[in-house]
1. Given that mean count of other Cβ atoms within 10 Å over residues 33-40, derived from a single structure, equals 13.2, which label among 1, 2 identifies that structure?
2. For distance in nm of label points 7 Å out along Cα→Cβ at positions 129 and 145, which structure out of 1, 2 has the highest calculated value?
3. Assuming -10500 is helix-only ellipticity at 222 nm (-39500 (n - 2.57) for each DSSP H run of 4 or more, over all residues; to 500) as calculated from a single structure, say which of 1, 2 it is.
4. Once distance in nm of label points 7 Å out along Cα→Cβ at positions 89 and 137 is calculated for all of 1, 2, which comes out largest?
5. Where does the value 1.22 come from, among 1, 2, when Cα Rg over 2.2 N^0.38 Å is the thing being computed?
Structure 1
């Protein structure tokens, strides 16, 4: 049994975790206020795999733990062209709008807030990003994941169109 637990620890430790936002909610009751917390957590391996989760609990630490567990179950793979993205993309989710642009090597990760956390943990090194519209961290994160899911590499597009990859169209 000890070996199985060690394997689970290794699987969980391969991902870095980042808490993007913590929300506090208050319910007014007869004795005062009952607080509950929601935590938006992003996990990634800095190698193209990233996920996010939202956990809710009566304690902040429990909410973060639950969010991390949900994030590990909802991993996606980021298609990359070297250390940047394959193409420009602009996506809207709710009131949040996210613009992602590939950048030349050495530019760095120019992004803010939730978009930065997602791309950093995904392992994207050179990108220009802008969050437009709503600043709600949950919707910005969902818009970023929607953008990531819509990205496709050149090889994927060729395969979809039935074009064979040659030296001329590489």
Structure 2
């Protein structure tokens, strides 16, 4: 977002650029912040001005613990047919586990948990095809039950151990 000036024919005495930076690691975030500061100040100085760079830390990246993620994937593969049979029969026979192979750069406060203990962030379908954060988005009740059942079942399986 760029904001500055009061009229199109007046040179602005101040312009503010605002953006969002998403990345996978804290190290990348640090390097990018340093480069943004350096480039901003360098361009402003070269043109006879000055720049002030401020970084507001947002959510950290979500890190899925590999061992816990493998456990969750095995359990979902083994139990998902049973979970959906009476809750969401339309999903019967479909591949229900989709493992992401590339990082997803969504902002998620769950990242704070993943900095403290082994975690596995997974998503459960909502049934509704409207995009998230849309006025048409609504979770269908069978999917709420599916999510609850999967979380409870995973917790019990994990606590019982191998």
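1. 2
2. 2
3. Attributed to the structure labelled 1.
4. Between 1, 2, the highest calculated value is found for 2.
5. 1
No lab work stands behind these numbers, since they all come straight from the coordinates. Nothing here was measured: the structure is a model prediction, and the numbers come from that model. Cβ atoms are built from the backbone, for glycine too; each structure is taken alone.
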